[in-house]
Structures are given as structure tokens and as C-alpha cells.
Structure P
Amino acid sequence: MASLKPVYLVCGDDDPKIDAWRARVRRRAEDENGPGALEQFDGKVDKPEVVAAALMTLTFATGDRYLLVDGVEAWKAGELEPLEAALEGITEGTVLVLVARAKPLARLVKAVEKAGGEQREYTAPKPWQMPKWAMERAAEEGLNIDSEAAKALVAVVGTRQQRIAREVERLSTLAHPKTQLSADQVRRLASGEATEQVYDLADALVAGDTATSLRLAERLTGAGDPPSKLSYAIVRRLRDVHRATELLDAGVPESKVAGAMKMPPWAAKRTLAQAKKADRDALARALCAFADLEIELRGGGAGLDEDTAFSLTLTKAAA
């Protein structure tokens, strides 16, 4: 981004790449102008006229001004006239980023080009390309899997990028301290749909939703997953969110948190969103509850059976 255009239209169905692009825009805005410098809009709620009005509003900022609108695929062609007029007179030093998570309107593409802007299109890998993508994502997590292992992973969890990314995250936790998994190991460890539910359970705990936590736990244990297996993903999520809250409370800018936690942008975005809403004391108590559960499962507690101990821990963690 050395020489910036006045407007960018970022589009396509490769969510991880688009999220990484958005993260770079935020980082640049905050590096130049401080926290909160990026002006954000939601295309599903904010019509083009709202963005146009913001573009024409004078500011007293000394550096470049950055505006980002996500979800512009929701706009209609007949609504674009105010934005088209604003783009024709966009002031120097203003950078507008429009994100369409689908094919953008032809009229919007034309308006961007007329304003001297640029279109960036990111297409998700085809289903047959997903094993290679899975290998690259695993490498980002410090996990080495060969092509056969990657194919086995895709066969189990499907071809959705977010599903694969979340499973890779879980596999890297289960493999630690090892950094490599074979195809047979991936088949045994990968859990398909259950993985999504484990992470949903972890998210419910972070949000303090006891009812959802217990319902998901009952479904997972009823399907044969032992509590000791479920605890891996739950504790990792709790630790990640807890660490993010510590960094935020210490004054670390959001743009720096991902680097400090050594997370890919898509994971950092989710973790930061949770950290902003999380109760700090509740997170600490939840981690303590799972530490007590580990002691219980190793025979150092009150002698409760595994399912009972797990249910009690969930209730304490989400309370």
C-alpha cells in the first residue's frame, strides 16, 4: 500500500484473504492515526448515501483518512447515485475500502474505476485445491501435514475454509508438542461436525451462557466424545481470550494483539471480538475451574465420575 488509491473494491468468496486485507487496512489506519482511526460501516445497514455523507464530511485529522464498508454486496444499483457523486469529488488523503463478499455490482465497479480506484478480487480455492490450502493453513499453526494427511482432513471436515481452519487449530493443540501428523493420525483425530460443536461450546463458556454450554456438552458426550477430549479445545479458547483481554487492558493496540499472540488474522479477529465483551474475572474463574477438573480426572479430587465432574465444571465456568 505504498501508493494508495482513493478507493478499493475488495471482493470475492475467499474470506480468510479478505479478512487479512481488512486487518492490514485497520493496522495502517491505527499506525498512522492511533486506535479507532478506521471509520467502519456495515453495508447491510448503512446505505450508500450514508457512506457518501461521511466522505463529504470535513474532518480535522492531520493524516490520511481511512473508511471501510463491509457487506456492500447488499447494496442495490439504484441506491448508488449519492456515492457515485461523492467518489467524483473524493478529497486527497481519503482512502475508501469497499468489501463485497460476492460478485459486486457492475455499476459499483464502474464508479470505482471512474474515481481512479482499484478492484481486488479474491476467489476461494476450488474443492480439489483445498488439501493444498489445508497444508498452508497448518504450516501457519506450526503443524506439518503432507498431501495425504491434508486430503484425509478435507475428506472428514468438508471443503469449507473456516471449518478446515478451525480443525487445523484443534489438531495443532492435540499434536503438541509434536509438529507433524500422518494421514492415519489425522483421520483418527479429526472430528468433522463435532469440531464445530466443541468450539461452539467453548464460545458459549466465554460468553457465560450456561444453558447453551450444558446443551452442547450433553450432545457431544452423548455422541461418544469423552470430557477429557473436549477440554483441550475449551481450555485453549479460554486461554486465548484471557490473553487477549490482558493485552487490551495493558493498552496494546488491537492491530498489535494478533502479532503478540502469534495468531492468523481470522483467528485474532474472532478472539478480539470475544475479549472485548468478556468478563475478566469470569474468564479467570473458568480457567481455574478447568484446572480443578484436570486434578479431579487424575484422581486427586472428590472422586466424582467424569461426566458429573465435567458438568459441574461447565456450570462453574459459565456462571
Structure Q
Amino acid sequence: MAKISPNTPVEPIIRVHNLVQRFGTPKAILDGINLEIIPGETIVIMGGSGCGKSTFLRHLIGSLTPDEGSIEIFGQSIIGLSEEQLNEIRKKIGILFQSGALFNSMTLKENIALILMEHTDLPESTIDIMVKMKLEMVGLREHADKLPSEISGGMKKRAGLARALALDPQILFYDEPSAGLDPVTSAEIDHLMMSLSKQLGVTSVVVTHEMDSAFTIADRMVMLDKGRVLKIGPRADFEKLRDTTGPLDSEDEALIRQFLRGDCHGPLTDRKQTSNYAEDLLGVAEPQIAPRPAVTAMRAKV
């Protein structure tokens, strides 16, 4: 086999070009997003609540159709495909939903087996072996016969991940994998995600606003704000921006730094304080009130 040079261009596994979604409103929810994702990388998509990251994820899995732009996965456009055609592509991807999205009336092994029964012609004995393998990968084989109501939140996330791995996907999508978890459990999920990516070579697309998790798992990071991309780059670039002191070159950089640090003062909070509620609600302009801090800083600087 010919050796591939490190300088050989790698064909993106996902390519998004000029993606726009308005949902019938004049203001775009997604405003011209361009992104290429390379096979085997872990890319984190982050931003504040309402920035469009979950909507963007739904476009990537084919749940939504954009008003403008294109999305290619495995070199194939997914725009305009039938549900049957989309399902063929979806067999190559796995999705970990924020809640785990397990069927409450089924045991963990039944939740995973269902995917294999619906999408393969494998005999029951083979499916049983595969289910045990997937549960072992996430450390839950001994809990196979438990119902979702009988396990913790972190275990539900791991069970959801085992189900996402059922068909040996090439791409894994994660929607807020650390949401609702304590710090230790969140760190365990991060470690599991990195371990699986390394072992299986899958491409991981992670939507999150948990910065500890993002800076642990990411190869590259994408910052969204009001449906537009503010910055795409390797994790080191975001770490440098987070740790920079003093003035920055642009308001976008200041906004990103505030988000990364979780500071209570900065462009994000200034924008909220200077917005005019009456004008936004009724279209009636009122005199602007001088901005003032919404909260007093309590978190100690380190």
C-alpha cells in the first residue's frame, strides 16, 4: 500500500457551504455557515443558548432542510434526499442525544438490539454478542438487563452512546453530552469519548457549551453567535484567546473570550443590557437606559 504523505489533502467527511435557515422569519437563524470536517477529528461546536448550534446539528443529520446552501456527507449531498435515502446515510452515523433518548420500557440491551434488528439481517445470537460488546465498550455490560429508570444520568448517557455505536458508525454526533452531569461523571464521559475516537477512528461532532469538556476533547473548535461563525480553529488558538489579557483586535474576539472564560462582563452581557425590551416586543422605541451590571461578580479570578 502506498504511504500517504502528511501533506496530502484529506477529503472532508462533512462539507457545509453557505448554510442559511430562516424558519420563515426575516432574520436568519443560521446565517451562511461554512465548515469542513476532516475524517477522524473531534470538532466542538459551541456558543450561547439560542446561537443556532442545535439547529445546525439537526441539519447535519438531515432532520431539517436549509433555505439555502448545501450539506455533503461522505461526498454526497443530503439536500433533497428521500427519507429512505437519508436512512442509508444515517446507518453510517450515530447520535447521542442530550437526554440519552432511551426507550423507558426496554432494558439497556433491548434498546441497543432494536437498532440492529431494524437495520440488519443478523441472527439473534450474533445480535446478542454485538450488544454485549457495545455495552462493554461503555462499561455497562453488567447492567444490560436494567431499565433506564434503574440507572443514573451518567449511565443513561453511556447507554445512549452504546446504542449510537450499534452499527459501527463512521461519524458520531453528540448533543450536549455533559449536560446535567456532575463534574466527575462529566469527566468520565469526556474520557470515554476520547477513548472511543482513538480506538475506532470515528469522526466526532460535539455540540456543547461546557467549556471544561470542550477544551478536553476538541481537536478543533467552532464558535457560533446569532447563527454565524465567529471563529474556527484548533483548540490551541482558542486556549490562547481565552488566556490573553488586555484589549483584543475585534469585538468578536472579545465576545469569544468572555464566553470561554464565563466572565459576567463583556460584549455578551452588554448586548443584553442595552437591548430595548419595549421596542423588541411592540416595535415602539423608548429612550435608552444607561447599561449597568446585571449581577455582581462572585467567582474568584484565578
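We did not get these values from a lab; they are worked out from the coordinates using the rules stated. All values reported here derive from a predicted model rather than from experimental measurement. Cβ atoms are built from the backbone, for glycine too; each structure is taken alone.
Starting from the value 16: which structure in P, Q was relative contact order in percent (Cα under 8 Å, 6 or more apart) calculated from?
Numbers: P: 16; Q: 20.
Working through the options, I get structure P.
P, Q: which one has mean projected area of the Cα convex hull in nm², for residues 121-200 alone, as calculated, at 5.8? Don't jump to the answer; show the numbers that get you there.
On the way: P: 5.1; Q: 5.8.
Only structure Q yields this read-out.
Hey, distance in nm of label points 7 Å out along Cα→Cβ at positions 57 and 137 derived from one of P, Q reads 1.9; which structure? Write out the running numbers ahead of the final one.
Numbers: P: 3.7; Q: 1.9.
It must be structure Q, since only it matches.
Thinking of P, Q, which structure, once mean count of other Cβ atoms within 10 Å over residues 81-88 is computed, gives back 18.1? All intermediate terms of the calculation are to be shown ahead of the outcome.
Values: P: 18.1; Q: 11.4.
Going through each structure in turn, the value belongs to P.
Compare distance in nm of label points 7 Å out along Cα→Cβ at positions 17 and 257 across structures P, Q and report the one with the greatest value. Please report the intermediate quantities before stating the final value.
Details: P: 2.7; Q: 3.6.
When distance in nm of label points 7 Å out along Cα→Cβ at positions 17 and 257 is computed for each of P, Q, structure Q gives the biggest number.
Computing distance in nm of label points 7 Å out along Cα→Cβ at positions 65 and 185 for each of P, Q, which one ends up highest?
Comparing P, Q by distance in nm of label points 7 Å out along Cα→Cβ at positions 65 and 185, the maximum is at P.
Assign the value -11000, calculated as helix-only ellipticity at 222 nm (-39500 (n - 2.57) for each DSSP H run of 4 or more, over all residues; to 500), to the correct structure from P, Q.
Numbers: P: -19000; Q: -11000.
Among P, Q, the structure yielding -11000 for helix-only ellipticity at 222 nm (-39500 (n - 2.57) for each DSSP H run of 4 or more, over all residues; to 500) is Q.
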